[in-house]
Structure P
Amino acid sequence: MPYYYGFDLTYLFIVLPCVLLSVWASTSVNRTFKRYSSQHSSRRLTGAQAAQQVLNYNGVSGVRIERVSGSLTDHYDPRSNVIRLSDSVYDNTSTAAIGVACHEAGHAVQYANHYFPIKIRSAIIPITNLGSKLAMPLILLGVLFSALGKTSYTFIYLGIACFGLSLVFQLITLPVEFNASHRAIQAISDYELLNEEELKGAKKTLKAAAMTYVAATAVAAAQLLRLVLLFGGRNRNRD
């Protein structure tokens, strides 16, 4: 086992840097959103109005836009075909709010246009949710039954495979999120929802948000690598 004086070196050198990256990304997106929340659109468009413009630009109809409580709780719900914008975005005229609102509209456009990666992500959500719930129980069962010999590693490997589904989900999520932002910026630029200077604020807000998904992917990859190193080493030691 890769421990040194009680420290788990795999966590210290593999997982912890990615966790710190995730903390930095989360802090950065909040700081960036707050910064550009004070930069308002010269056209005085609200987040909800800008999102509707993105839908119109892409010829998408039938999507409702609703307010949801909280801050940065914005999301698109494909089951009810509703874009839900937070209190800090819905009727806010800031470039940050417009960037976030248009990003969520970009997801609605993806579904309307049958964007392939988002179809894959939607299809595997039930599997990845189940896998994330089973991963650690299976690994713990394998450890508890280790006295039975190598057969116990079946549980461990199944657990690691289930955890690996989380990484697959994160990897598929990356192009989905980047594409939604690209669609948003394209519509904002072509429709001149923001002028050139204001567009920079929206871009920086979306870039900061994208880093949270990159960080989440890095954490999932690091955790999976850690599990492989920990239990792969255990198996070799038994041999």
Structure Q
Amino acid sequence: MKTPLFKRIVLKLSGEVLAGASHRAIDGPTLENIAAQIREVKDCGVDIAVVVGGGNIIRGASDHLPGVNRIAGDYMGMLATNINALALKSCFEVQKVPTVILSAISVEGVIDSFAQDAALSHLEEGKLVIFAGGTGHPYFTTDTAAALRAVEIGADAILKGTKVDGVYSADPVEVPQATLYQYLSFMDVLKNDLKVMDTTAVSLCMEHNIPLIVFNAKREGTFKRIILGESLGTRIEGEDND
């Protein structure tokens, strides 16, 4: 077997990926398939921490719910990530993958609270760690949480699993002729306002030299192929391509 590109990664999963084609909040077969793909990568000897979004349930402020203010909406979104984390953990345990959830917001009696030393200890023990609850604060996205956790656990890279094949010059659904980028610098993303991650997350990755790979989590096998060295999706790193 090929040697994995990275020893320790953060996998950022959008909540929408878990919904599958069924349009339910969480699609069972999709959940099982994603968990199986993650297990395959872990079996290659890679330490994996998963940061999961909550957009399949509620997108916090983005949903603009009447009567719900921004802060309340963001906390609702954080709670949604805990629901997704519990679903993933259950699925991993069925597949015999030791898993722990650490949440940035307290869910006493159900999920342990996040602590950096606990996260590092679990990873060293060979467990898969799921980070939920975002950063624990409103006005910050789960993308920022992924970048922050990557710094805290010393991850070699962040892989962001989405519904599309990578980063495009425009929305490929609305603009079918949009260009798929293979490589970008962090400055390319910031200067061109490419909607990869929010600016706080991108800046954190750039400051700490953590490469970001955006790929299609719905294409079976893509995650493992990237880890084993194939150039799939969009790789973002460095300050400039010039």
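Quick note: the coordinates plus some simple rules give every number you see, no bench work behind them. All values derive from a computational prediction rather than experimental measurement. Cβ atoms are built from the backbone, for glycine too; each structure is taken alone.
Supply the structure label, taken from P, Q, corresponding to semi-axes √(5λ) of the Cα gyration tensor in Å with the calculated value 24, 22, 18.
Details: P: 42, 20, 13; Q: 24, 22, 18.
Label of the originating structure: Q.
Here relative contact order in percent (Cα under 8 Å, 6 or more apart) was calculated and came to 27; which of the structures P, Q was it taken from?
Details: P: 27; Q: 23.
Derived from the structure labelled P.
For mean count of other Cβ atoms within 10 Å over residues 177-184, find whichever of P, Q sits highest and give me its label. Write down the numbers at each step before the final one.
Values: P: 20.8; Q: 14.0.
Structure P gives the largest value of mean count of other Cβ atoms within 10 Å over residues 177-184 among P, Q.
Compute mean count of other Cβ atoms within 10 Å over residues 49-56 for each of P, Q and report the one that scores greatest.
Values: P: 22.4; Q: 26.0.
Across P, Q, mean count of other Cβ atoms within 10 Å over residues 49-56 peaks for Q.
Where does the value -24000 come from, among P, Q, when helix-only ellipticity at 222 nm (-39500 (n - 2.57) for each DSSP H run of 4 or more, over all residues; to 500) is the thing being computed? Intermediate values should be presented prior to the final figure.
Working: P: -24000; Q: -11000.
Among P, Q, the structure yielding -24000 for helix-only ellipticity at 222 nm (-39500 (n - 2.57) for each DSSP H run of 4 or more, over all residues; to 500) is P.
Work out the source of -0.32, -0.37, -1.15 here, i.e. which of P, Q gives that when log10 I(q)/I(0) by the Debye sum over Cα atoms at q = 0.14, 0.15, 0.28 Å⁻¹, for residues 57-112 alone is computed. Numbers along the way, then the final one.
On the way: P: -0.32, -0.37, -1.15; Q: -0.46, -0.51, -1.05.
Answer by label: P.
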